[in-house]
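Listed next: structures, encoded as structure tokens.
Every number in this text was worked out from the coordinates using simple rules, so none of it is lab data. Keep in mind that this is a model prediction, so the values were computed, not measured. Cβ atoms are built from the backbone, for glycine too; each structure is taken alone.
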Structure I
């Protein structure tokens with residue numbers, strides 16, 4: 001396996017040439033990423049308190065260090081998710097952080113749905129992006145297309161490049177009239 005094909009596999013998103021599906025993936029990436037940046041900033045605002053209340057409570061070693069790891073995973077992974085760059089590794093890191101958060105919630109409140117709700121929703125979103133990648137409207141897709149010109153179908157390339165997609169939709173409306 002060549003280095004180029006390995007890099008292409010890492011960046012290549014799971015693509016379905018459907019404009020609305022790809023648009024919804026991009027919106028979901030942006031919304032979840034923005035919310036996660038807020039969570040990372042909250043952790044850094046009082047790292048000692050977070051370390052004591054969450055990490056040390058679970059009995060994990062090096063609570064301050066692990067608190068910084070969680071905060072910076074959120075502060076670095078979330079912007080990567082928003083712009084669609086290295087989405088799979090970023091989403092995996094965020095997914096792992098949310099799994100630890102869910103474990104903490106279970107320790108504190110048992111299987112209380114209201115307490116688990118937010119971290120479970122985040123975890124599901126990050127698992128989705130870990131498996132599927134960023135979608136066509138992402139930096140990963142642009143890099144994949146640059147590395148391997150045959151990675152996407154013609155229809156996927158049209159959707160990825162919005163002006164061609166818009167032009168073809170406009171032409172279809174004119175033809176149908």
Structure II
């Protein structure tokens with residue numbers, strides 16, 4: 001059986017080959033992870049946040065496909081200089097997908113995962129502060145829920161594979 005390459009556009013391929021803001025950030029204010037290595041897609045976001053709650057810098061580490069790396073890279077570019085509130089409200093998986101010039105439908109989850117990791121970082125920042133602003137919803141967003149679902153699915157599959165191997 002042969003595999004047909006996915007129809008990635010030139011922007012995704014460029015961001016995959018030349019990602020922006022790749023690598024850990026030693027002085028990050030907050031770090032958050034989404035995904036699971038068992039399923040192949042995993043993102044860690046590092047944010048440096050000013051006292052005025054502006055994203056000064058953002059970087060990422062990604063273990064995944066071209067779409068995963070491209071969407072993570074573009075998110076770090078999109079949020080620089082934004083307030084946490086504007087970041088939370090304006091950065092959606094649909095907007096990320098548009099910014100990379102579109103994704104094959106089987107790769108939409110990469111944009112969702114990138115935004116899920118970003119929103120986890122913002123939520124974690126406020127948890128560390130011990131207070132949340134009124135604009136931060138108590139309930140998890142779609143992107144955060146999807147990131148959790150991917151992690152739970154990967155854990156279930158991993159357990160199933162281990163029990164199969166033990167038989």
Structure III
């Protein structure tokens with residue numbers, strides 16, 4: 001099934017984009033942590049806004065596609081109160097909290113000069129999201145492929161297209 005028609009393939013493709021952004025973020029964090037020049041560190045930290053914009057816009061849309069389109073339908077088969085979907089929802093919430101903490105640490109850097117909190121939170125965010133994506137790709141999405149009919153996938157895809 002083509003990515004434009006298969007919601008699971010579409011979400012997996014989103015994950016590849018997120019992995020790329022997480023790799024870029026990891027590179028920035030290493031440079032920030034390893035820099036001895038405050039001016040270079042400040043410049044690198046200013047560049048993190050592109051990544052936080054992606055998180056606020058694209059990652060949030062991805063989460064909403066899962067929460068509003070996929071999870072309710074898949075939940076009919078595997079439940080939502082416990083199990084994989086429940087864990088994914090908790091991790092989405094934690095990811096949003098870490099994202100807010102990360103943006104606050106970036107904003108506070110101008111006053112505090114504390115770059116270590118930025119790298120610490122950023123690395124926690126990378127770790128959480130990397131593990132989260134692995135769980136979805138290797139467990140949850142396989143369950144979806146196993147349970148969902150073509151008609152259900154079509155309906156989910158329509159709902160995903162409406163998410164903004």
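If FRET efficiency 1/(1 + (r/R0)^6) of positions 76 and 116 (r between Cβ atoms, R0 = 25 Å, to 0.05) is computed to be 0.50, which of I, II, III is the source?
Label of the source structure: I.
Using distance in nm of label points 7 Å out along Cα→Cβ at positions 12 and 68 for the comparison, can you identify which of I, II, III gives the largest number?
Largest one: structure I.
Quick check for you: by Kirkwood radius over Cα pairs in Å, which of I, II, III is greatest?
The structure with the largest value is I.
Please state which of the structures I, II, III yields 24 when relative contact order in percent (Cα under 8 Å, 6 or more apart) is computed from it.
II
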